[in-house]
1. For distance in nm of label points 7 Å out along Cα→Cβ at positions 170 and 346, the calculated result is 3.3, so let me know which of P, Q, R that is.
2. Taking distance in nm of label points 7 Å out along Cα→Cβ at positions 138 and 314 from the coordinates of each of P, Q, R, which one would give 2.1?
3. If we compute mean count of other Cβ atoms within 10 Å over residues 402-409 for structures P, Q, R, which one ends up with the highest value?
4. Could you figure out which one of P, Q, R the value 22.0 for mean count of other Cβ atoms within 10 Å over residues 226-233 was computed from?
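Read-outs throughout are calculated quantities, based only on the coordinates presented, and are distinct from any laboratory measurement. These figures come from a predicted structure and were not determined experimentally. Cβ atoms are built from the backbone, for glycine too; each structure is taken alone.
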Structure P
Amino acid sequence: MPRPLFCNHVNFGLSRREFFGRFALGVGGFALMNLLQRNAVAAPGLPSSSPFQGILPQPHFPPRAKRIIYLFMAGGPSQHDLFDYKPLLNRMNGQDLPESVRGSQRLTGMSANQAHYPLAGSIFNFAQHGQSRTWVSDLLPHTAKMADELCFIRSMHTEHINHDPAITFFQTGHQLPGRPSMGSWLSYGLGSANENLPAFVVLISRDRIDQPLYSRLWGSGFLPSLHQGVPLRGGGDPVLFLQNPDGISAASRRLLLDRLAELNAQQFENLGDPEITSRVAQYEMAYRMQTSVPDVMDLSREPAATYELYGEEAKKPGTFAANCLLARRLAERDVRFIQLYHPGWDQHSKLPTGIRRQCLDVDQAGYALVTDLKQRGLLDDTLVVWGGEFGRTNYSQGKLTADDYGRDHHPRCFTLWMAGAGVKPGFTYGATDDFGYNITENPVSVHDLQATILHQLGINHEALTYRHQGRYYRLTDVSGRVVSDVLA
């Protein structure tokens, strides 16, 4: 691992007195700090001044993306019924999965004890779309219309076979709780480009409660709490406890925050704990959000054409469609990382019914988001990512009938798509075998994907690190490579 260009021990939240006093380096320490800052400056050609307020003065190299919109389909969408067309499964429908294909790969406890593993061909029709001739299921007619805008990765794989560790791995780079989420790493590294909104915002489809999502998925882990994601709720108060209580004026709140900042400054002088300055920054952000959040959430000025594009569901707070519209509004305001969660894809049984419902939720809205961003000139510097934590098996979990089946978890291969910000449009990367069970070309790991996303933001994933409990941590842990083949 290369030596980190910057870490929290160099310049995060230390006053001049604290820096000189704690490290007893005097003028030599000050010179060292300036030298480290110069060494961390980005590649030639970038402007000398930067709007970023993160630990990096500037990105490591010129970025293609200014922001990320991550559409996370929690539960594991079935690639066999959406994107990875396998006609052999239909021809062999009902026959057992050959042992030579499965090999010694493990199964979940939900299907490991089945006597048979009957192959389940999709009951949905596939067709090729656009000049790219990309295969897309008829469950996603709107997504099919933008096939030439999308970059499909059909060779994603992960190490984890159950939901919680798999989702945690995608969000934080590690299966165990406690690591910072991807949005927190970006907030830490690049800061916010809008001083009135957080760098990291979370939107959850509140009409889908099929699967629990824990706040630690957008937590800051061992990074300062300033960098944790801020959930915006659909309906009611978007952010709890943001508005002033009855009887408290804006002037009174301003005075309270000023006095509190003075007390915290004294506490910081005594303890030098950077979390104190994080809390002060959070109070100040909340004060500014009292005006900025209502403005973001006010959809009353959106024209009728917007709802024709996104669909009527966009008028219902908390739906995926409404959250996609909010994501566009947040992107316009330069929020760095916008995370949407849409649970409900865990279809162990009655998959045809469940996946129809899910696709009705996300198909038009996802198409509308990409289209809207492109129309507004935002897609060039916004990276949109769509996918879940793993895929589904090619065999049926439980009873297979002519019109019904379920699919178990399958981490060995699944499909994800990206759009915008320098990824190749109308491009498919990677391939699976004829059974859709194993990868045959260009495997892409979760850390590879994370490294590629950071790369598009101008970040060397090996250099954005944080020292914690005696070692340097990074989002991609000790692996990961930039998948340059998918980049334009």
Structure Q
Amino acid sequence: MTRPTDNLDVTRRQFLSRMSIGLGTMALGSLASGGRSITTEEGERILGAARHFAPRARRIIYLFQSGGPSQLDLFDYKPKLEELNGQELPETIRRGQRLTGMSGNQSSLPLAGAQFKWKRHGECGAWVSELLPETARIVDRLCFIHSMNTDAINHDPAITFFQTGSEIAGRPSTGSWISYGLGSENENLPSFIVLVTKNKGGQPLYSRLWGSGFLDSRYQGVQLRAGRDPVLYLTDPEGISRSRRRRMLDHLRGLDELQHERESDPGISARIAQYEMAYRMQMSVPETTDISDEPDSTFELYGEDARTPGTYAANCLLARRLAERDVRFVQLYHQGWDQHGGLPANIRIQARETDRASAALVRDLDQRGLLEDTLVIWGGEFGRTNYSQGALTTNDYGRDHHPRCFTMWLAGGGTRPGTRYGTTDELGYNITGNPVHVHDLNATLLHIMGIDHKRLTFPHQGRDFRLTDVHGEVIHDLLA
């Protein structure tokens, strides 16, 4: 027996199509109506249908530090750890918690104090090591979370968990969920854009990390690359004029709409919308990525690296330009934080590449009046151990993966500036107050965007899925 609701769904779609305003045309028409777009297929929802209360932010810039930055060498100062340097990790601290196979078979787990100088900064008195002098200057604009924790202990499941809310590959990414729920505020650029620092070694990054999973493909992240063609296959072949491309798309749209009328396949309307977005991006992407109009003061702020496409500094600058153009979700990935050995030398390189530009982005957004409604997130997939992986010497050590506690920071977007939330024990191994799980962080960032994380769902394989699975609580103490 056919369900009445099935009849209603088909009738509605066929009605819209036969009135010459099929789903694809509706999406295209809305994209041209002042920049606010209809982007969800089910029920032709309008922008804001998933917005459950007034948002604190309109957009997110997520500075993901792939590999797991060492909180104990950057943000979580532990003088007791320095005092006990070289002594064995006490079992009363470890409490039988699992270790990775890389250090779990070591005969000794010697505590490793940070080999860097520390100072308190700003009115909030946040501790920051000498590695991050520019970040130290903006601590009163930042909201530190020292009690982040996650379920995964190895890179691939850990980064997948942070990006999708599940350790199992195939779920929609955070940017895709937000794009699905809120749509776009720019008719000429995707609502979710990804930037990856070029020529960086480290743990591999897969496009599924910014994929749309079981959501419509129009919600997946679009990667902008360094070089002549920021988006692959976007440029027309030689000899194809813009007017000819326009005529081809118009004919193709007509054929797709006829097919949609016959089959009621939502993927067809998604394909139409993506063709049209690609057409508009042929003009918008070159304009957005061309930084020749930036004054010298911009590069004084971000550093000369920002003149070189594909560097972390250049991507931070590009993130600001995308924020100005109301791109909903910008995700930066920077690899190289996985320092199992040679940490003192290697973390200096990472800090030098990222510190100035990260701080510059916050300052730049602030001076342009964008920080108030832009949430900036900085952090990796887990932290690092307080003991040394491998030999501990007077000037060298490494740190293994540590999911139990690590540090991230937030800025803008209605978060509470100058805040230090959560505490860890005197050796930096366990949380002693106000834990924040990955699901809590995701619930909070959705809340900041005006979304109730329990209500942003998608039916798939017989149940409703959401970014926070069946967990997660909004951490209201992080909000201003």
Structure R
Amino acid sequence: MAKICLCLTGKTIKRNLELLEKYRQQVDMAELRADCLEPDERLAIRRFPEQAGIPVILTIRRDLDGGFFTGGEASRVSLISKGLAFADPNPRRNFAYVDLEEYFNVPSLEEAARAFGTRIIRSYHNRKGVDLDLPARIRSLCRVGDELVKAAVTPHTMDDVLRVFKAGWETMDIEKTLVCMGSLGTPTRILAEQMGSQISYTAVKGEPDLPDLALGQFDPLELAELYRFRNITAKTRIFGITGYPLQVTFSPLFFNTVFGLENIDAVYVPFPTDRLEPFMELADRLGMGGASVTIPHKESILPYLAKSTEEVRSIGACNTIVYGQEGWTGYNSDAPGFSGALLCFIGKKNFKGLRITVIGSGGAARAVVSEIYRLHGKALILNRTSSRARELAGPYRFAWGALDNQGIKEIEKYRDIIIQTTSAGMEGDAEADPLESYAFSGFEVVMDLIYKPERTAFLRRAEAAGCRVLNGYDMLMRQAQLQYGYFINAEFPAHLMTRMRF
């Protein structure tokens, strides 16, 4: 069973023990990064395993390898020797592991470690990419049968992540830890068990006195409690969300919380995906039950579907896929999620008699426009590229235009409701306002499908003018509840409705 390891990077032994105590319930072992300790503190590392009370890895990483140890190699070897010296007959008082890089070659020290039950982790870090023949690279690290291999690589694409999973499956006979560094590597840290990886490293976040060595590592609380890492087995059902870059998504929090409350053996994993083809192959290999699909893949996912609902076919966009006997089936929960949220907000049953402006022409806009048409509204579609607005408007005989002066002027005829469907204003681009040249009258109802931040620059400006404003949170909750039904083939539990506020 894969274990959670807390990487301790405090400057003092006392600080590291404080951090360990804070997360003791969430971790199985710890890594003492002795290279992060102040020089005088490094002399006290020998007693740390006894003080910690759980298995500890001793690591002293050179600055050349991304660590903080700046002394010569002889000094480092001497420090490692001090950490392993005077081995106690009780193995719990010794370091359980020592991390030695592949190039490290001090036979006497290695033999001494083995003699007293300290296992060697033979580590390899590739901070530039993923080796073309990673399985061979992993096998090359194996020197002695009792060593544990660690390979940490840096993916730049979903193709790289897929190759890492394949490497894990091809080396299931080897005791190893295999991890992708960086945000693209998120699935490898959660699904370590699925690819035969024995350790998932975590790091303490948000502490100003600690160096930022995370490189995509989770907070131990998040990995242990939100993703329920220790409960993940070969039988655990896997769901997830795919999009790029997936900087803002509440779906893992929603679904994993529900799975935990309902005691469902399932996990919901973020898969940052620049290209769909490797993700779909990985989803097949993992036996995923379903996935949420977000920007920019809501339209490009369509060719991968064996079946789709009438709603998906008419909208031309899909935000939910579920695997069945015939392959992937596509659904769209954005459409009913949007209309349910907005109609509830304005207190109406449909959009009859309302003239509505829609900003954007992507997958979310397609769902919005389809619902406006179905529920008898009239719309103007404005987009930076006017040809896309025209393409979306055509089947519904809606008005269309560009986000230029002429298009902005047309809003005066369609301003009962204004709906912003693009990613402009999301975290990381918080001050973007796709309609900045439009002056709100104060009588418009204004909706932004973005839910984080709670108030985009667009909504703040509308609210300041006196408009009633709505963000995308209620829509998000409604469509997530529908997705739950598609994934689990059961209605969202009514008793959770009042408990799912994030």
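1. Q
2. Numbers: P: 2.7; Q: 2.1; R: 4.8.
Corresponding structure: Q.
3. On the way: P: 19.8; Q: 24.8; R: 15.5.
Greatest value across P, Q, R: structure Q.
4. Working: P: 22.0; Q: 13.2; R: 18.4.
The structure behind it is P.
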